[in-house]
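Any read-out appearing in this document is the output of simple, stated calculations on the displayed coordinates, not a laboratory observation. Every value quoted in this text rests on a predicted model; they were computed, and no experiment measured them. Cβ atoms are built from the backbone, for glycine too; each structure is taken alone.
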Structure I
């Protein structure tokens, strides 16, 4: 074993001696490929080593579970940043963002119906068109709004339809929508089925960058009462995030990660996980603060949120920063990977 690896291994061992009794932490999780980080951390015993038993409940969206997080029915939830989060802060509920889950590059794209590709060449021509998003006040709605603004348009200039991602293909096939903000694997599926074409790239158009669109949120009252458990939870979670990043870059853990994602039902088609690029995340759990504050400001401008919260209330990265200090610096195992993100 190389000295650097021995040091990294020793670092983990010295901080993960398991307490005698496990503490249960309930996590509400909106399934995503990025959920592989949590799954691998459980599978490899990272939480068990620090005396934590994680119980995962699948969520339709994190927005639907914010009240349950505030009531401490969940101690942690993972999912997209929606307007509902900022509304919860306005009501001073005991929650905050503690860790990033998906950050630039997102791989999100405004998809244009295939039969319109010769008629619509730029974003300003979307005026009056029907555009799908997966939920009211969702981060996808924010992305659509930010793209429209690059062409001088607003949400009022288009007809927004709320459609689940999984139903986009039907909507395009029936010509019920002209465009939609899609995420992987739906972006690639829509393209491969010749139902829609890539039209506008979130990563290229939305500022400020980098963008954080999915996060880990924590009940702050619970964390204050259980500081050691919260600290150890994020140590284990960060180890899982780093395994995810190694898999993202084609490292040795990739097969195990794909097997877990398929076994959990997060993605039932392993070929999709082998063929397409995954959502990126930060190996140190860092959240793009400017991006989050811009989201809040956009939601306020568009009447999804009332009064904006100060940055110190929007997120608290102390847990994840402490976890990063307890681990060796992250180094991509597959040095030949050219993929951006997860670095």
Structure II
């Protein structure tokens, strides 16, 4: 007896863009937040969102068929789970909003161009690199920052479960953004102090001091360029989702900058996806396509990380998986 399952599964994957865009629209209208106090009809939600009631019902009906919402016999909808709400830790709402934005959505539409040429699709489409584009379009930069914050909240505990940050008296978070990860480390390790290092316009906002004033005596923020130098003399240098933004040459320069700042006993801590074996672990491999399309970066295998570390003067000592899809890679100064 033959089965139609492989063909049906392939068709589901082919039509995956439909689900992505539908979830994006639901997140853009904040439907999950509107449902947090209980079920509501599409007509009622349409009043709150200033949308077309019939069109909104058709959207929510389709998403209910996928398990994003649940429709009752009276045509009212409720949320399944809570991770499209904006007020829960580890929310996926910013990511859902981000992937459907025209600058991201259209870039994925140029995957064929990227595979044919090896060029960065975002640059080709928009005439600017992604960082310049976000600086020129603050709304896009703000959405991206929210994605990074939500992702950090989702992964931070898993990283701390596999690493004793308390052994470090001073940690520099290189390219640490709004400092969420560093704040979580300080909250769990009362003898540790931290330095948040990022571009001047990022640390100028000093979001960490505003959000976590309780760490004011154990924290400082410093602006600069990690290709040139980073604050010297810390016990650990943390790079979370930094190296995957860059090709090998640029990544080596970042690592060498850290090496120049380090003491012989300092440790390098890198949080990234590690590409898994063939025919498995799609998360890292599709993130790799995202990097290829958006900024010319890449995800790497353990062996590729070891080579990268060695080129910059480090020795990769371990690559530890977490309970999530990311890993913690640790390095020491080579020859020490």
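For this structure, a couple of remarks:
- Computed -14000 for helix-only ellipticity at 222 nm (-39500 (n - 2.57) for each DSSP H run of 4 or more, over all residues; to 500) - originating structure among I, II: II
- log10 I(q)/I(0) by the Debye sum over Cα atoms at q = 0.06, 0.08, 0.09 Å⁻¹ from the coordinates reads -0.21, -0.38, -0.48; which among I, II: I
- In this comparison of I, II, the computed figure 16.6 for mean count of other Cβ atoms within 10 Å over residues 41-48 is attributed to II.
- If log10 I(q)/I(0) by the Debye sum over Cα atoms at q = 0.15 Å⁻¹, for residues 49-248 alone is computed and equals -0.96, the structure in I, II: I
- A value of 26 for relative contact order in percent (Cα under 8 Å, 6 or more apart), calculated from one of I, II, originates in structure I.
- When distance in nm of label points 7 Å out along Cα→Cβ at positions 73 and 297 is computed across structures I, II, the figure 3.6 traces back to I.
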